[in-house]
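S.K.: Multiple structures are listed underneath, in structure tokens.
Nothing in this text is a laboratory measurement; each read-out follows from the coordinates by a stated rule. Computed from a predicted structure; not experimentally measured. Cβ atoms are built from the backbone, for glycine too; each structure is taken alone.
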Structure P
Amino acid sequence: MAESGYRRVLLKLSGEALAGGGHFGIDAPTLTLVAEKIAAAHAVCPEMAIVVGAGNFLRGTSVSQDGGGMKRVTADYAGMLATVINSLALQDSLERVGLSVRIQSAIDIQRIAEPYFRRQALQHLAEGRVVIFAAGTGNPYMTTDTAAALRAIEIEAQALLMVKNKVDGVYEADPAKDARARRFETLSYMDALSRRLKVMDSTALTLCLERSLPIVVFDLLAPESIARAARGEKIGTLVGDIPTALADSQPSPSS
């Protein structure tokens, strides 16, 4: 990481983050807030890529339950299409705040997005455009967390920034269910895996471990949250190549 911060990052946004206080769809004021935060981060980190989830519309696992739900493969493809909807909305909002944006989709949908092509993505980033990677990896059974880790590795991002909705890092337990749960400031990949902490799914976390890709987990609503993470400031929880002896043996008290 350069002294002034990261030069290239991948930002992972949950679909729920776009819903604001609701549980479904896209909330316009929240979308504008997210775009403004990304624009502020882009000013300090000129090469930004984004993967956005689809939890504000549907989750493949939640609509593919036994007893009449969709088949898992069908549900996952529907989820990929929902990420395209979120990507289009985010592109429009980012362009409104002055950024140049390209969407690259893992599923061919050329009327509204370029096909995913690594070399073209790198060219866009080098020229200061924000690149949104839509439709996950293009494969069922793969989450958008896995897509974010994979794309971050492919574009040689220096960090994966994981934006959470109303959660300011990684906790020892679900803070919504346990008010005494404490937050980690730093965490090793192996501790995150062995403790089964909800950083991201295990496939995504293992990819980051294998490539030593740092993960910064923080709350979207914190002041200047994305810009602070892009500058390399201390925010949320840092998950990385941290020897267990140096990582937090005990989480910090929740603030």
Structure Q
Amino acid sequence: MLDAICSFLDGFLSIKDVEDYPNALNGLQLENDGHVSRIGAAVDASEAVIEMAAADQVDLLFVHHGLFWGGLTRLAGPQFRKLKRTISSNIAIYSAHLPLDLHPQIGNNMLLARSLELGQPEPFFMVKGLNLGYAISAEIERDELLSRLKTVLGRELWVCPGGPQQVRRLGIVTGGAGSQVEKAAAEGVDTFITGEGPHHTFSLAEELGINLIYGGHYATERFGVRALAELTATKFGIPWTFLDHPSGL
């Protein structure tokens, strides 16, 4: 069952075609004995999430940020404990970072864009030949947009109101794209929504004349893994669960 699921996911997400960060290691990161009876979905392959998965008898865990996000390290301390717990609990881990962010059906960016109910999302934010995000042309008051986004994400927002009160074109790149405010503005948006970014982007957004909205790295990247788990569970007739462990960031 594990081989069949991974084969399906590799093709559906175009795992081999999407260039990503070296530590992303998209695809199957850790196998189990091949048996899959319950799927778990989580944003991060953290020790806390793995404990939740083991307690919930998950044997296939989908994550956005995988086991090796921090890079090459000694298998000691937390890293050893995570691997030991995962292997002893027969949990396989499948990770999808950029392939899940940019997917046109179940990607983080597309699902967040659609949830705002503002119109048809268009490809946006090209990097190395790939459009990582989506933009929407719409007429909406900034306060109304903020209200919708707050409801969708279920949390408070950080906002730099450096752009127009009447939003006409907004861009979405989930996660940590705040350092790319200048690129977003250059692509013609007056409002940029992402998860988080550095301190200097407040002044930069004001100077560029755009609204900058941080909805939280974690909160903006819950969409994809849940949609992926639901899709896979339906296709293979396996129950699934979302393992929610928010960072607050």
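S.K.: Thinking of P, Q, which structure, once distance in nm of label points 7 Å out along Cα→Cβ at positions 95 and 231 is computed, gives back 2.0?
M.R.: Derived from Q, not from the others.
S.K.: Then there is this: Suppose mean count of other Cβ atoms within 10 Å over residues 23-30 works out to 13.9; of P, Q, which structure was it derived from?
M.R.: Computing mean count of other Cβ atoms within 10 Å over residues 23-30 on every structure in P, Q gives 13.9 only for P.
S.K.: I've got another one for you. Which structure, out of P, Q, was semi-axes √(5λ) of the Cα gyration tensor in Å calculated from, if the result is 34, 18, 16?
M.R.: The structure behind it is Q.
S.K.: Still on this structure, I have one more. Out of P, Q, choose the structure whose coordinates give Cα extents along the principal axes in Å, for residues 55-182 alone equal to 54, 33, 27 when calculated.
M.R.: The value was obtained from structure Q.
S.K.: When mean count of other Cβ atoms within 10 Å over residues 7-14 is computed for each of P, Q, which one produces 24.1?
M.R.: The structure behind it is P.
S.K.: Right, another one. Once FRET efficiency 1/(1 + (r/R0)^6) of positions 127 and 199 (r between Cβ atoms, R0 = 35 Å, to 0.05) is calculated for all of P, Q, which comes out largest?
M.R.: Top value of FRET efficiency 1/(1 + (r/R0)^6) of positions 127 and 199 (r between Cβ atoms, R0 = 35 Å, to 0.05), among P, Q, belongs to structure Q.
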